[in-house]
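What follows is a set of structures to go through.
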Structure P
Amino acid sequence: MKHVDQEKLQAWFAGQVPDGWFVGPVDVALDREEILVTGALAEPDLGGEGDATTGDVRSVACRSRIARFREDTRDQRIRIAGQAEARFGRKVSWAVRCGEVEAPFTTASVPVMTRLRMSERSVLDTLIDSGVARSRSEALAWCVRLVERNQADWIAQLQDALGAVREARASGPDLVA
């Protein structure tokens with residue numbers, strides 16, 4: 001797997017994404033398998049007095065803008081993704097935000113192998129039996145999302161600490177002779 005420098009990745013996409021697509025710079029996130037490029041679209045002008053328009057109406061307008069953007073930019077996004085995948089060795093996914101609405105277009109769903117004891121499998125099976133999930137895979141994904149939401153500050157602390165470890169390793173001595 002290729003090491004990818006986050007700043008260079010962000011800069012590469014900033015250079016590739018056409019001006020005018022988004023109201024600000026794209027947010028580029030990555031993990032071992034995927035690069036997720038997220039941009040913010042301008043909210044549609046509904047001609048109202050700001051707060052006079054209901055949230056439902058804004059949501060409909062934003063979803064419509066997202067759908068149009070997705071169709072209008074498909075060919076260019078595919079071309080940019082192909083170049084990035086060849087260059088960075090990861091699949092590229094796209095998402096946009098418009099107002100309060102965020103919509104991922106093509107995100108990777110990566111299988112993850114795990115070993116669980118009976119008590120842990122029982123938790124997943126309870127989620128299936130109760131109708132929360134349709135499979136153990138879906139139940140495990142549900143559990144991960146729950147931890148992500150309820151322990152976001154702690155997860156962010158861990159990610160920051162890992163970033164510091166990466167920086168320390170990068171600034172250490174070069175052992176390759």
Structure Q
Amino acid sequence: MLNTPNILSLFRLCLVPVFIITYFSGLQRASLWAACVYALALFTDFLDGYIARRFNLITNLGKVLDPLGDKMITFSVLACITIDGIIPAWVVFAFAFKELMMGIGGLIIHRKAKVEIPASNYIGKSATVIFFLVCVLLMVFDIPHSVAVIMVCMALFISFTAFISYIWSFKKIMRGRNSS
């Protein structure tokens with residue numbers, strides 16, 4: 001079902017190529033403009049979630065589109081700043097690995113336990129905001145490489161902390177499912 005939150009998630013997915021093209025456009029202040037595109041994407045993330053919960057417009061399509069949009073824009077930002085030499089490539093691989101493991105875990109819990117995938121929690125939402133802030137700072141300001149690596153390591157740490165909290169949620173769901 002296509003509703004306002006799902007349209008916002010689709011819009012966020014459409015912002016991925018816009019971000020990439022803007023970032024590498026060669027325009028004066030291209031990274032600042034790209035950061036604005038990224039900010040718009042983050043805004044749509046919060047807006048679609050708010051609207052979906054507030055007006056009970058949560059759909060299965062939205063449960064796929066929303067996280068897909070989040071991950072695609074963040075992955076694109078990380079890839080672009082890696083290509084630009086701001087952060088090392090292993091950061092992109094670590095992020096992709098964590099997201100892949102979360103996706104596989106979500107599919108396993110959905111298939112084995114036959115329950116809905118748990119919603120994101122405050123740690124996951126915090127990780128999204130922190131990744132956003134770190135990436136924008138790295139895009140807009142000339143930050144020394146060693147400081148940039150420390151910043152993305154902190155963001156990755158929080159992101160992996162969220163991953164671990166989801167694993168605990170999955171285990172709890174599976175334990176509850178197996179005891180019934």
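Just so it is clear, none of the values below were taken in a lab; they were calculated from the coordinates. Because the structure is predicted, anything quoted here is derived from the model rather than measured. Cβ atoms are built from the backbone, for glycine too; each structure is taken alone.
When percent of Cα pairs over 16 Å apart, for residues 79-126 alone is computed for each of P, Q, the one that comes out at 65 is P. Each of P, Q could give distance in nm of label points 7 Å out along Cα→Cβ at positions 7 and 87, but the derived value 1.7 comes from P.
Structures compared: P, Q; top value of Rg/Rh (Cα atoms, Kirkwood Rh), i.e. the largest, recorded for P. A value of -17500 for helix-only ellipticity at 222 nm (-39500 (n - 2.57) for each DSSP H run of 4 or more, over all residues; to 500), calculated from one of P, Q, originates in structure P. If you line up P, Q by relative contact order in percent (Cα under 8 Å, 6 or more apart), the top spot, with the largest value, goes to Q.
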